[in-house]
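Asker: Structures are listed in the sections that come next.
Throughout, read-outs are computed from the coordinates displayed, never taken from laboratory work. Bear in mind that the values here come from a model prediction, so they are computed numbers and not experimental data. Cβ atoms are built from the backbone, for glycine too; each structure is taken alone.
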Structure P
Amino acid sequence: MDSCAHPSLMSVEQALSHLLEQLSVKSETAKFPIEKSHGHYLADSATAQTDIPSFANSAMDGYAFAYDDLANNSSLEITHHILAGDTTSHQLNAGECARIMTGAPLPIGADTVVMQERTEVNDNHMSINGSVKKGENVRLPGESIAQGTQVALSGDKISAAHIGLFASIGLTSVQCFKPLTIGIFSTGDELKQPGQPLEFGQIYDSNRAMLAAILHQLPVQVIDYGAINDDLEAITQVLATADKQCDAVISSAGVSVGTADFTKTALETLGQIEFWKVAMKPGKPFAFGRLSNSVFFGLPGNPVSAMVTFLQLVVPALTKLGGGKVHPSVRWPAIATTPFKKRPGRTDFQRAIAHVNAQGHWEVQSSGFQGSATLTTFIGANCFAVLEKDRGPVSKGEIVQIEMIPSILTA
């Protein structure tokens with residue numbers, strides 16, 4: 001049994017479910033020009049006001065004609081030349097065809113397009129090499145998007161593809177949730193900032209820089225309150241300030257059971273706080289609660305523990321708080337090509353490297369030492385090997401579940 005495990009520990013699934021139940025959308029909304037909407041959460045569904053395409057057009061450079069004309073004609077007379085953007089309504093008579101470019105409107109009377117590579121032209125007449133199907137290479141009205149179709153829903157995170165889609169249906173702006181304001185700080189007398197000399201017993205504060213880097217890739221604004229000494233008055237003051245300025249406050253360290261962990265006392269003074277011990281490794285101590293204006297998330301102090309609890313618990317919580325859709329983690333089986341050390345008692349998120357082998361099966365190997373202070377094993381890792389709470393050591397050849405590390409952490 002894991003020496004840090006206890007039957008009373010809350011499972012990761014229970015912790016996340018509790019978080020999401022306690023939170024509701026906090027963010028206000030505003031109209032954003034579509035070119036500035038990337039990465040934001042959509043507040044209203046986007047609906048196509050017209051068919052896309054709105055007219056029948058050619059999917060190829062070739063020749064447009066009436067399919068039934070082929071029964072009585074070995075060749076068709078070329079009577080029109082239609083380019084994309086042509087606004088004239090052309091009409092074909094029996095035995096005629098039109099030279100047509102990709103995207104150009106289909107002439108009246110035509111229902112089929114043959115690509116130019118399958119044709120021969122002599123004396124302004126076109127003949128077809130081989131067979132062709134009726135309706136071939138024609139894009140019909142509404143084929144891509146029918147009028148009234150919802151092309152994006154409230155809570156969708158807007159991607160570059162969404163922006164192209166919005167432009168294709170004529171939208172110039174969309175209603176989005178405004179970015180949340182997130183405050184972050186670290187606690188600990190031992191913390192120094194990179195560039196400062198270290199004395200015996202001191203370490204550099206890596207958590208704040210790491211968390212800020214991830215947060216800057218989310219639709220949020222970040223206020224960095226720095227590293228705070230283990231002092232009740234100082235921690236209380238920064239919490240009170242952050243509560244007035246932010247929608248959510250995130251701290252690292254100070255939520256364990258140490259004698260200098262003053263964050264708990266400060267939080268209980270300012271709001272309603274829950275402290276949990278979550279059955280996950282790395283990461284066990286976790287705090288969640290409400291201040292007068294904001295919600296609070298307290299992460300463990302060890303860098304890997306802070307990162308894993310942030311990804312598994314805080315990112316989904318911030319997504320819901322900011323108006324986005326929370327999607328379940330996607331996991332699938334892989335063959336272990338190295339052993340994984342594991343004790344029963346906590347769900348273990350081990351940094352790992354996964355790939356598809358020559359037989360088309362997923363394989364996974366450990367990325368190295370799994371200490372909760374060792375960030376180097378995140379470099380090069382592309383997934384977590386998620387080892388179940390009650391599982392013991394994993395031998396080479398066993399099946400484990402993998403979960404890809406989200407792109408907000410990787411380059």
Structure Q
Amino acid sequence: MDLLKDLHQRGLVNQITDEKGLEKHLDSGQVTLYCGFDPTADSLHIGHLLPILMLKRFQQAGHRPIALVGGGTGMIGDPSGRSTERQLNNAEVVHDYSESIKNQLAKILNFEEGDNAAVARNNHEWLSQMTIIDFLRDTGKHFGINYMLAKDSVESRIEQGISFTEFSYMILQSLDFQQLHEKENCTLQIGGSDQWGNITAGLELLRRSAAGEQEVDAYGLTVPLITKADGSKFGKTAGGAVWLDPEKTSPYEFYQFWINADDRDVIRFLKSFTFLSLEEIAELEKEVETQPEKRVAQRRLAEEMTVLVHDKEALKQAERISEALFSGDIKALSGEEIEQGFKDVPAYTSEVKNPQLLDLLVEGGISSSKRQAREDIGNGAVYINGERNQDLKHTIGEQDRIEDRFTIIRRGKKKYFLIRFQ
């Protein structure tokens with residue numbers, strides 16, 4: 001299928017600077033495109049996934065993607081989509097963040113095989129070599145103040161105030177496009193919808209810096225902002241952002257984010273984030289309409305995304321945890337899986353290796369008093385690793401500890417507690 005047509009059918013196109021021109025350009029042969037990712041944290045989150053996957057879609061269509069890490073612009077801060085100025089990080093922090101992000105991008109894009117292998121670049125390479133005189137004389141002269149003030153990223157901040165540092169960000173990103181155009185023959189920049197002003201500014205710099213202000217065969221494309229049907233922000237959970245780093249968001253939590261997708265969102269997410277054919281997605285849409293309780297589409301979405309960002313083993317692990325929690329077979333889990341699956345439940349560290357269950361319920365804050373603890377045990381409301389225990393004299397022994405480190409106690413139907421042993 002024609003690439004642009006497929007992107008439109010999946011709802012992945014927000015704006016294109018010249019659609020007919022880009023379509024012809026893509027048909028003419030391999031195109032080099034880029035997207036930038038500023039290192040504002042030590043990990044990307046799922047809000048970054050759409051542009052990353054757009055690079056992958058172009059790569060699968062035979063084009064050559066450049067993943068640009070903003071080691072230079074990350075020290076300035078993009079005002080786009082923000083009402084306040086970003087906190088500025090020092091060079092060492094930005095460098096460490098840049099390396100982490102580059103490693104994450106390498107998990108999704110193919111940097112090794114074929115004549116369209118992805119390329120990683122860092123704009124610190126050219127921005128750090130530029131003097132302020134060079135910047136003002138060679139680049140600043142191409143940007144009128146009125147032109148910059150008209151951009152949404154600047155206009156929206158005028159009343160609250162914007163520093164010259166952030167005001168200049170647009171020019172720095174434009175320089176990226178110019179550098180990649182000259183060094184890599186890059187002719188397409190993609191980004192989120194909030195990057196439209198920066199992208200068009202880059203095209204303006206290419207045109208103005210060309211001899212005689214001639215037309216330049218270069219284009220810009222933005223992807224839409226992903227929203228959720230219930231009005232909540234996409235990519236956020238009660239625990240915060242959903243990160244791509246498994247140390248910050250475990251594969252199980254990542255899997256759960258997607259499997260909990262609203263019926264109103266799941267088909268849109270399948271089109272936007274997965275590489276399933278539109279025909280298969282149409283079949284899954286029928287499942288949502290006729291058998292929503294089975295959540296077939298959600299499971300498919302969670303499977304695809306977990307394998308894409310992590311790997312098949314991470315998916316198997318997430319599925320094992322989910323199944324164990326559903327069935328109550330907690331003993332089937334490993335210590336690592338216990339830590340993932342019960343990361344957000346109340347936890348207590350016991351200094352006693354073999355505590356009495358009655359004492360543990362009180363000391364761990366599971367029951368409010370010994371009298372309540374006796375009632376809970378006697379009423380059959382206490383479960384150890386998924387198995388009901390009504391023995392008032394029970395001692396938590398080796399048989400109750402998973403890998404000799406953890407015991408999961410459940411009180412009632414849904415209240416879980418993680419007991420750690422030193």
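Asker: Suppose Rg and Dmax of the Cα atoms in Å works out to 30.0, 96; of P, Q, which structure was it derived from? Present the calculation step by step, with values, prior to reporting the outcome.
Answerer: Working: P: 30.0, 96; Q: 26.3, 90.
Checking each candidate, the match is P.
Asker: Can I ask one more? Match the computed value 0.10 of FRET efficiency 1/(1 + (r/R0)^6) of positions 37 and 301 (r between Cβ atoms, R0 = 25 Å, to 0.05) to one of the structures P, Q, and report its label. Intermediate values should be presented prior to the final figure.
Answerer: Details: P: 0.10; Q: 0.60.
Only structure P yields this read-out.
Asker: Let me ask something additional. Computing distance in nm of label points 7 Å out along Cα→Cβ at positions 173 and 189 for each of P, Q, which one ends up highest?
Answerer: Largest value of distance in nm of label points 7 Å out along Cα→Cβ at positions 173 and 189: P.
Asker: Here helix-only ellipticity at 222 nm (-39500 (n - 2.57) for each DSSP H run of 4 or more, over all residues; to 500) has been calculated and equals -12500, so which of P, Q was it run on? Show your work: numbers first, answer last.
Answerer: Working: P: -4500; Q: -12500.
Checking each candidate, the match is Q.
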